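Just below sit the structures, each encoded as structure tokens.
Where a number appears in this text, it was derived from the coordinates with a stated rule and is not lab data. Every value quoted in this text rests on a predicted model; they were computed, and no experiment measured them. Cβ atoms are built from the backbone, for glycine too; each structure is taken alone.
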Structure I
Amino acid sequence: MPDPPVAASRWSDSVENYLKVIYTHTEWQPAPATVSALAAKLQLAPSSVAEMIKKLDRMGLVEHVRYGAVTLTGRGRLAALDMVRKHRLLESYLVAELGYSWDEVHDEAEVLEHVISPLLLDRIDARLGRPTRDPHGDPIPRSDGTVDRPVATVLADLAAGTTGSVVRISDADPAVLNLAAQAGLGLDSLVTVVRLEPLIVSVAGARVQLPAGAATAIWVARFDPATMPR
């Protein structure tokens, strides 16, 4: 039998959104989650974000160093992981079962994640075969709150000639997702960096020029040249 879903109190939609954004902000990069950074992500005034962070601090969900980083407490992290799990399983279900394209699912999941029951979420998880990643390659937290993130590097940090397998394509810019799909570039695609400026990669033997934003949106697991087939 699968583990029961992570138990989490039902917070307001706003609280849940903040916790999720704080978690995802530092999931793939080291820059701290500051009030200004969160305001930019949420497209809200810094003063409004600062007030909500104070509220979350009083609730015991975050810790905030004045003018510094906002970090999740243990309780806040569990609640954030619960939301991330809902969001990514919903995205996976919409793509696999309802025929959504991967650039359409984010906004739908943003709505559904706040109302789905633990039972329905677990049924979706089982239906999909307990997936470990969503359609964009982001890891799906397990029902016990644990999560594994693959070791990966953005294309921008690779040297020309480097080959790797695509493990993540950020959904921050739908245009990048569309272009990647048109180029036949998806999760597990084998890609070789031909040059970085402009960004040109080789996919399935074809050279493809990608927009500059793709250099920091596409993550690959590098292959060791010694293990590459000859």
Structure II
Amino acid sequence: MEDRWGACLQTLEGHSSSVNSVAFSPDSTRLASGSYDKTVKIWDASSGACLQTLEGHSSLVNSVAFSPDSTRLASGSYDKTVKIWDASSGACLQTLEGHSSLVNSVAFSPDSTRLASGSYDKTVKIWDASSGACLQTLEGHSSLVNSVAFSPDSTRLASGSDDKTVKIWDASSGACLQTLEGHSSSVNSVAFSPDSTRLASGSSDNTVNEGLGISLDCIVSFD
């Protein structure tokens, strides 16, 4: 395994500034990258060829995510918007406006119908991925939101914030179900387990916390 992962298969060059975010399409055929150069690039994952350069953001792109059906790509930018692109043609399908500050994180729901975004404005927004309508604005964090993630069963949404907490939200009603405390610094990343029973959070306090079950009590902290 060590030898297998030691080989660099491709070096993809084309961005003119730092790359902030990368994401594979669920069908494994493409790779997206978001950059300080204000563009999103879509690459052929086998050949390394650049298939599309998506232009439209007026500031750096901080987060990219493919829809689970691989047909669309979302990008979150410091221009305060989220854009949804056709992953084949590169056409911009929607520009989602509503955040009052920088967008840090974007994530599609597992059924591809909704999109979540986390922002410096301390909120999480849930959008209709087809119409672009804002379905929910989730308020409760006292500082900027760094990361958002849907549970694989689509029932919950997690958000990690500079306020040192993780919040679990009902993805339908927008109600806050849990506020998870335990980190001593900013929470930079959150991720659900594939069976939706566990949640991991990574923090600037140098730890990863893992929660279990409906109550999501912290069961282990990795220093």
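Brief remarks on what is shown
- Between structures I, II, the greatest calculated value of distance in nm of label points 7 Å out along Cα→Cβ at positions 36 and 188 is seen in I.
- Structure (I, II) behind the derived value -500 of helix-only ellipticity at 222 nm (-39500 (n - 2.57) for each DSSP H run of 4 or more, over all residues; to 500): II
- FRET efficiency 1/(1 + (r/R0)^6) of positions 76 and 156 (r between Cβ atoms, R0 = 30 Å, to 0.05) - highest-scoring structure of I, II: II
- Value 16, calculated as relative contact order in percent (Cα under 8 Å, 6 or more apart), assigned to which of I, II: I
- Value 12.2, calculated as mean projected area of the Cα convex hull in nm², assigned to which of I, II: II
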